[in-house]
Structure P
Amino acid sequence: MSLDDDTDQKRLSAALESNGYIEFFKTIDKDYPSVVWAVYGLIETNEIVVKASSGSQVVLQAAPSNLVMPHMGDRMFGIDTADSELASELSLRIWEKHGDQLQKASEE
C-alpha cells in the first residue's frame, strides 16, 4: 500500500466514523463468507465508498459519484444505477489489489 493509499484509507475511515454517510447495503461474499462488502455514500464529498472487510483486514476504496442530483444526503431510499455500477467497479479494484489479503484473513 502506498502512502497515498494509506492517507486515503485514513480519510475514508474517519468519514465513516463521523456518521456523515448513507449505508446503501452490506452483504457477505458468496465465495468467502467471512468477507463482508458494504457500500456507502459520503454526504459531504458526494463519493461512493466500498468497504471490504475480513477479520482484522479492512480495505476502503472511493470515487466521486457522477450524480449531482439528488444530493447524496437525499439518496437515503436507495442507490442509483450509476452509483451501483461505480460501486461494482470499486469492488473489482479492491479484489484485484487486495483479494489475496482478504482471502488469507478469511482463513484465519
Structure Q
Amino acid sequence: MNSVKKAAEYLMYKGPTLNELILEAGEKKFAYTVKNIENDVVLEVKSNTSYDLEIIDRYWYNSDNELYKQTLTMRDKEKVIFDKYQEAKILLEAIKPNVSLIS
C-alpha cells in the first residue's frame, strides 16, 4: 500500500466513540473521568493489575469526536499507543518527490 493512501486511512480513522469506551469502562468497573481541554475531550480510564500497578489509559478526541490519540501511563511513564496525526505525518514526510527535469 502506498504511503499517501495509508496516511489518508490514518486521517480518516474515527476509532471507537467516547460513549463506547465509557460503557466498556463501566462494565469492567474501571474508574474514569472526562476532561475538556481546549477543543479536545480526554477520557482517562484507570485500572489496576493483579500486582496493584495502576494503569491509566487516555483517549484523546478532537472537536469532530474522532479518536486521534491514545496514551498509556504506568509507573509515571507515558507511552503513546496511537497518534493518527503523527503517523500520517511520518508517512507523508517519507515520500520522496520525483525529480523531473523539463528542457
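Rule-based calculations on the coordinates, nothing more; no lab input. As the structure is a computational prediction, the values presented were derived from the model and not from experiment. Cβ atoms are built from the backbone, for glycine too; each structure is taken alone.
As an exercise: helix-only ellipticity at 222 nm (-39500 (n - 2.57) for each DSSP H run of 4 or more, over all residues; to 500), calculated from one structure in P, Q, equals -13500. Which structure is it? Corresponding structure: P. Work out the source of 13.6, 43 here, i.e. which of P, Q gives that when Rg and Dmax of the Cα atoms in Å is computed. Only structure P yields this read-out. Across the set P, Q, distance in nm of label points 7 Å out along Cα→Cβ at positions 27 and 51 reaches its highest value in structure Q.
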